[in-house]
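The structures considered in this document are given below.
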Structure P
Amino acid sequence: MRLIILGITGLVGRKICQIIQERKLEFSEILGFASQESAGEKILINNKEIEVKELKEVFNYLGENTYVLSSLEENITKEIIPQIREKAIVIDNSSIFRLCEDVPLCVPEINKEVLKEHKNLIANPNCTTIQLVLVLHPLRRASEFKKVVVSSLQSVSGAGEDALEEYYYEAEFLAIGDQIQKATDSPFPFVIVDNIIPFIGEINEDGYCKEELKIINESRKILSYPNLDITATTIRVPIAHCHSISLYVEFEKEIEKEKIIEELKKENYLKVLEEEIPMPIIARETDLVYIGRIRRIDNNRYWFFIVADNLRRGAATNAVLILEELLKL
């Protein structure tokens, strides 16, 4: 059984290697592919060094019993993933196929049954969506929702390696007391250090940005909740790692705080913080979703605060969990 990792030298690709080793997943062969610039680089996975190959060579290695974990840029994904899926099973981290009707969008703790219907392509959800639905799923057992309002505080690493480099570049200006300047090739529309950017991606004519629509539409699909009344505001914030969510939920019926906590505690991927404060720094390099600051407004309305590691729980770990479920089929 062969495993192929596309975009292996990127932030998510490297996390996938780390998690495969942590979870002791064995394959007869593991191959990594990336851009021409990264070809020849050595990557450690399962205590072995593999040499990164150029992406265009991947077609020489496809075939039966081949699984592909892809973390490529969207323009490249559009071009090559439809060809690759003809000869291998693909788990794709991009947003390109997530809302396609015939492509499963999977968070295994919630809807692993959709994997049975895959046609050699499974979509890994948006990083913020994953940590959100992992909370909404147990909350829904307590009561259906009347309204869900999401405000996300998303770290720089969610925009990729170039964004993280820009963040560290700008931080140098702050450290020496100079006016912060962004690089000419910055992936951000404004400076990010000592600032926040209250949209992520293009803004449409209705005023919603691309990231907000991802959260709204993907949550409905994963939860099989097409009429879910959900809205979102996404904000890029100047921290390197981990995403946070301020979550407002209005339930259909009156519900006690104790019942909410009881349902949340049933999930081993959730860490309910009743006394501690959920902050990004505690979530880094873990696969847990931390939830705390649970506040009751009145009989059926509550506030929550959620944090998770966007590169692990919000991307690489979910992709590897999907892979593990596919291997069981």
Structure Q
Amino acid sequence: MENKDKQPLIIISGPTAVGKTSSSIKLAKAINGSIISADSMQVYKGMDIGTAKITKEEMEGVKHYLIDCLDPKDEFNVMVFKEMALKAIEEIRHEGKIPIVVGGTGFYVQALLYDVEFTKTEDDNSEYRNSLYEYAKTYGNEALHAKLDEVDKESAASIHANNVKRVARALEYFHQTGELFSKHNETQKQRTSPFNYVYFVLNDDRDALYERIDKRVDKMFLDGLVSEVEKLAKMGYTKDLVSMQGIGYKEILDYLDGKYSLEEAKEIIKRDTRRFAKRQLTWFRREKDCLWVDIGKLDYDFSRIIDFMMLEIKNRELI
């Protein structure tokens, strides 16, 4: 099938705090598009400040999918994302609009873009998997992550230590098959995409990006991050949940438990967010067919950014 006969799909990705939200809104309004979030945290209700979730006002009337649709106790992983995103694409196309996938979770984008198939490991009561969870509880998430790093450095580089379920899944896959989880994903990545797509990756100078990250974290605290986490904790959401292991939530829970001072928690969040951005960029540099957009060199002039995107979109006959 020729690309022009495939369904159109636009992707806007890049590291955290780089400016994906503003770019996506302006592009969506220019091409009559709707936005599908590819963010592993913004899907959760009540987790707004710590995820830098887009507000209704910021949406400017553009319809968004996969925002505020799950309880923090609900399971959300790449398979759930792919299923929900495909349904959203179908609805968007039915409305005569263009789907735009926006977010920094590269693993999710890859799964959707290349229709990656996932080998489901044993059920959640798997003895081996439970032993990994127990290991993490006893020795810490970093210790379990180190086990993954020993056998599969690529997977370890792309999975945060606090995402215990994904770390355990990668270890379990290796345990069951003898094959590296990263190699399995790489094989899947060779599949032909069912979409006629353009994959934009926004980026900026590292120092400028890190400064934006630090300012974003400062704003989160001013906007009431501590109160948001306190409210979630009172509702019964604990650090055992994947959602509450997200950067910004785990550290504030530790602050509330007396492990850190507030200033220490803030600095740890800044440090870990910078590290997260670095891992995101490592992931995107391995992806094929990405179009990098240095928005710093474009002075964050969104009219110029959109002009560049529109040229590529038209060249690929997406509209």
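Key figures for this structure:
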item	result
Which of P, Q leads on relative contact order in percent (Cα under 8 Å, 6 or more apart), largest value	Q
Of the structures P, Q, the one that 1.00 was derived from, the read-out being FRET efficiency 1/(1 + (r/R0)^6) of positions 39 and 295 (r between Cβ atoms, R0 = 35 Å, to 0.05)	Q
Structure responsible for 2.6, with distance in nm of label points 7 Å out along Cα→Cβ at positions 87 and 231 calculated and labels P, Q on offer	Q
Structures P, Q, by mean count of other Cβ atoms within 10 Å over residues 47-54: label with the highest value	Q
Among P, Q, structure where semi-axes √(5λ) of the Cα gyration tensor in Å, for residues 127-222 alone as derived comes to 33, 14, 11	P
FRET efficiency 1/(1 + (r/R0)^6) of positions 15 and 71 (r between Cβ atoms, R0 = 25 Å, to 0.05) derived as 0.35 - corresponding label from P, Q	Q
Highest-scoring label, criterion being mean projected area of the Cα convex hull in nm², among P, Q	P
For helix-only ellipticity at 222 nm (-39500 (n - 2.57) for each DSSP H run of 4 or more, over all residues; to 500) computed as -16500, the structure of P, Q it came from	Q
Structure responsible for 0.98, with Rg/Rh (Cα atoms, Kirkwood Rh), for residues 63-246 alone calculated and labels P, Q on offer	Q
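Rule-based calculations on the coordinates, nothing more; no lab input. Predicted model only: the values in this text are computed from it and were never measured. Cβ atoms are built from the backbone, for glycine too; each structure is taken alone.
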